[in-house]
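Each value in this text was obtained by applying a stated rule to the coordinates, not by laboratory testing. Here the structure is a predicted model, which is why all the values come from computation and not from measurement. Cβ atoms are built from the backbone, for glycine too; each structure is taken alone.
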Structure I
């Protein structure tokens, strides 16, 4: 099995990617530990987080943890992220060059789209998981609508995903969800409340699996 297929499988099994943005590097290890104990094994560390590359490198050494880079806006970002150890690369945009580069390194590209044309373009260029961003402003119905003509595509709603709407996104046909500050909250990390992050991780996993 190709490495990117293993990553895709792990995302499909756990259903939740925790987006780590704005977490101070000093708190990163405790946040990641809390997420893992809560059952979240897929982490996206955004490139606009201070110390992101170091965090990616350290997280990659953790057993049973799948680590991606987020907010990858160009090819240079993708190169740096993959060198640091990123196993998947997420973007808020559709950049064919980044998709092709990731595929050449057996790294899972997850481009961001918001229209049927962009979705089809991403799929046609080899993206097996596609981020629908921002999803919160259109809601779960948008995912269902896209899957009408694009049945079988793996869609990842990101932006505005909460504990309250996670189940609805999954019922609409989402492959998984990407969750930001509702889960890996910078304010909770700053306060040292890692138990709450762990609790939320468990709740998100249960909601995503419809349990």
Structure II
């Protein structure tokens, strides 16, 4: 991913935290002489060797997984809030732009089955059920419901590289930067307000 230096975030603690809170991504893979992509939730975790991994699953009806053994190189894309930035908010004339957060995760993928798949499903479900009034627990599901696991294919991606673009007006001076935040906070758009919050958290020093 092309990232100008001023927008390149190399704080891996912050980047991994962002992935953990924005885990619905796009899994991209080269297969059958064309690019294949699937929109799915993925969980950032560590394997038994302590290496960073992404885990997830695809529908068995999805042909993408059938090409993993031939080519294990994959990319997962995670997007954060994004919004239009009007140049009318600047002190001097300039061009409009777009603020956003985008993360590309590269790695080697392998299929997981059996107890390993159940373990990954357990962690994924536990993460998203923890705030539910009556949380679903994988270990309490009936044998009939667990039979549905036959309809999915699990995977783990051993991460080899993470690239993170946090384009949040770091190239503007203090007055422009603060004015952009104020204008975004006035908006009724969810993404605009979310970008304003990210700008506050990533204020250029």
Structure III
């Protein structure tokens, strides 16, 4: 079953609990938290305290996406804050297998993300160890960017590898997911759809969530 993960990067933080609740009513499956450090990406966003606050607002699993350098030092804090999934970037982690094992040791599902210019081949030695592969369909750092079509063959490649080797990871996409792009993404074989501005900047958050959720089923 395909899942929808609204990204609170685009939410109104002064009214976070209600905005998360509106996505729940609309059929959201996960709550996606984009963590940026101003170094790996040119933006600075949330930390463990906001993840903990989001966790208190919902019973949905919290999907934490770490766009940060040296994530190992902070991973235990995000696990403690209530993350169900913790995803790190292949480009930011020098000892990826070690980081994967750290996340697993904290009883979180582990994900690995790749930027638009990074090929799937860089993940071949760890695909059997992860629960999630996140394909960035924009260059990370800011919400509301335009979808990069070259992400679609990556989804297809991950789907084919999963079938060939009987891997169990889910395929997630983040960036430019909206009613105009979602069908192509679904056809490529995506499992988890992260959507930020197309949900939280809509006039009716619940209706936008429901529309996207229905389009991925």
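When distance in nm of label points 7 Å out along Cα→Cβ at positions 151 and 175 is computed for each of I, II, III, which one produces 0.6? Only one of I, II, III returns 0.6 for distance in nm of label points 7 Å out along Cα→Cβ at positions 151 and 175, namely III.
Source structure of the calculated read-out (helix-only ellipticity at 222 nm (-39500 (n - 2.57) for each DSSP H run of 4 or more, over all residues; to 500), -13000) within I, II, III: I.
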